[in-house]
1. Which of the displayed structures (P, Q) returns the greatest value of relative contact order in percent (Cα under 8 Å, 6 or more apart) on calculation?
2. Computing volume of the Cα convex hull per residue in Å³, for residues 43-154 alone gives 254 for which of P, Q?
3. Which of the displayed structures (P, Q) returns the greatest value of mean projected area of the Cα convex hull in nm² on calculation?
4. When you work out mean count of other Cβ atoms within 10 Å over residues 115-122 for each of the structures P, Q, which one comes out largest?
5. Check the numbers for mean count of other Cβ atoms within 10 Å over residues 11-18 across P, Q and tell me which is largest.
6. Computing helix-only ellipticity at 222 nm (-39500 (n - 2.57) for each DSSP H run of 4 or more, over all residues; to 500) gives -16500 for which of P, Q?
Structure P
Amino acid sequence: MTEWLTREEALARLNVRPQTLYAYVSRGRIGMRPDGADPRRSQYRADDITALATRRARGRSPQAIAESAIAWGEPSITTAISTVQHGRLVYRGKDAVAFSSAATLEETAALLWASNAPVSFASLTPSAVRQSGAPTAFARLSALAAEGRPSLGRRPAMLQQDGASATSALATALGATPGSEPVHARLAQGWSVDAAGADLIRRTLVLLADHELNASTFAARVAASTGAPIAACLLAGLATLTGPRHGGAGAAALNLVEDAERLGADEAVARWLAHDRPLPGFGHPLYPEGDPRGQALLRDLEIDDGLLRLRDAVLAATGMHANVDFALAAMTRSLRLPADAPFRLFALGRSAGWTAHAIEQVTSNRPIRPRARYDGPVGT
């Protein structure tokens, strides 16, 4: 009979931090299932942990260590902006979920940027384009990047102004109406959402503002390490965000929801798993016990029966909990937002984090230039 360990037992046998354990699970190296006595907790396959501990005891080369660190490994860049610890997202020492209960994106940017002055994303000039969405956002950031000043050698306050201008342009491009109100209110107005919906948008933007060294943030930091303009750093982040494993996960979650409505939740989940397709909207390597961002948003949403059945079916089949992408899909349906609203919300919220990391990278004055491990043919 297969032996299963608690989280504490698994950590003790491997002698690793929780983030490393979750990384092993996400890469399929350790099996995980919900605890029968408490579905909110997880158990870990003992055989996998024993085999992994044996391999770790043999030691690894420096190259192997560096290679593994690039994918859900230990932190490779020092930052004071945000982290995930013990299942909590933290913004400069503040619990992000608690902070999101009342903060605006502007206040979140001021916190992440360590700004000495209030941040404004006001846009008083009517937009010259009638359409909004990703194409418009790319066009606006590209224009700003082409005109922007290099970031090296400039004071943080000036870089913050560049970030505010770029985020303001991005907000209008993504559907916010012109004005001086907080950006969540202007976005709600552009989407014809009531006050309760506007408050939910506010909290969503705050919770999406930053998330450690995710792929898009790392891309923004790489651009910043070259001295690129702040708008170009945001453009690098936006380009990376379009991937289905990142900002595109919300749209993929909507596709899974549609399949569940058409086929039934259990059948849809079985088909996706049979085709070796990851279930978008569920699970997260850093949150095996559940994504606190998604939990915070779902508490304020009326989730329809179809979504509830899908959530239960995925938990029963895989042990994975709903994450923030599931919450974005649920919010899109509940508020009748544009189909690409999950991406728009992600891009606008995360622009505050991209700017924070770009400024931190520029002021550190350290290049980001990893070496490759070449395994191709050797020329003669």
Structure Q
Amino acid sequence: MFKGAIAVLFGGASNESEISVITGTMCANVLKSGGADVLPVYISPSGRFYCGKELADIEVFRRAEELKSPRCFIAEGGAYVLGRRGKIKKFLPIYAAINCCHGGLGEGGGAGGLFALCGIPMAGGDIFGGAAFLDKCLSKVVLGGLGVPVLPYAEVRSEGDIPAAIQKTGFPAIIKPARLGSSIGIARADDEGQFRAAVQAALCYDDKVLCERCVLSRREINCAAYFYGGEVFVSECEEAISSGGLLSFDDKYSGGGRSVIPAAIGGELTKKIKDTVSAVYSELGLRGIVRFDFLLEGDRVWLSEVNTVPGSLAWYLFAPSFKKFFPVLEKVILQAVADRDAARGKTLLKTGILAALPAGGPKAK
């Protein structure tokens, strides 16, 4: 068990902030059910940090009362809680944290960097994994470097990039903001007019857009993994089935789609997907719970996206109930602590170069 409070971080300046609230409150309550001392830490869309036990209750957010909780900031191994006049009221030490932010800097390595600088181990959304895989265009580069099959794609930053992008993807094409999830801003384009309109819409959310070939007869398969004690644990495969042509936001969060676990794709394809998940996770030294989203085109397998902070932390791929998900959360948090402790054991070199500098220099003249 843990030797102190576990901070559950969620929210943030992201179009997926509300989804993050669902994940964060779920995670906080699962940890509480296992006997953990939990400190929910909410980041508002304006970037302010708030903390308080009451933030584990999703009804607080339904009532729009989340900003009534005390403000705080993270530093020196814990949370400094502020009083009404902005002065420090108390300090709450944090043993470890788990990242439940979706999108933005919360998922994209920013929160991981902040907590690392403060000496607080964090599970999920680490600096490298978060930054590389939040950006769908960078994801293609990383996965291509590992020899993992990815669909033909193009990166678009302005309308001038569109003709070259169409040459790469052809029609139909899928257009989506490079750094958003939850199917926000995604569209299918069957001709140049639709392609341009979809790019313009996606650029309202992000400053670059991923365009890739649309797989017409596709099946969408998800598989997740986490690391603990020297071993990568891989989940069952899930088939996510949409209510229409594309897996939409409503399919994911409003009951429009459905999920089949385990996916009925046969032993050979299942093994191929699980082996890819294990290989990518291991090769890149990922941490926390990571979900890998695949597209099947007949017997061909394409790795589409990697989510370092998946929705609801993909609990349903590892456990039959929230309560039985606690051991998984416990393991990823304890692994984060072990990784931090191992890093602290490395030599921190002091060169002495400052003592050798001439007195008073260097100075601007």
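1. That would be structure P.
2. It traces back to P.
3. Values: P: 22.1; Q: 23.2.
Answer by largest value of mean projected area of the Cα convex hull in nm²: Q.
4. Greatest value across P, Q: structure Q.
5. Details: P: 15.2; Q: 21.6.
Checked P, Q; max of mean count of other Cβ atoms within 10 Å over residues 11-18 sits with Q.
6. Derived from P, not from the others.
No value in this document is a laboratory result; all are computed from the given coordinates. Computed from a prediction, not measured in an experiment: that's the story for all the values here. Cβ atoms are built from the backbone, for glycine too; each structure is taken alone.
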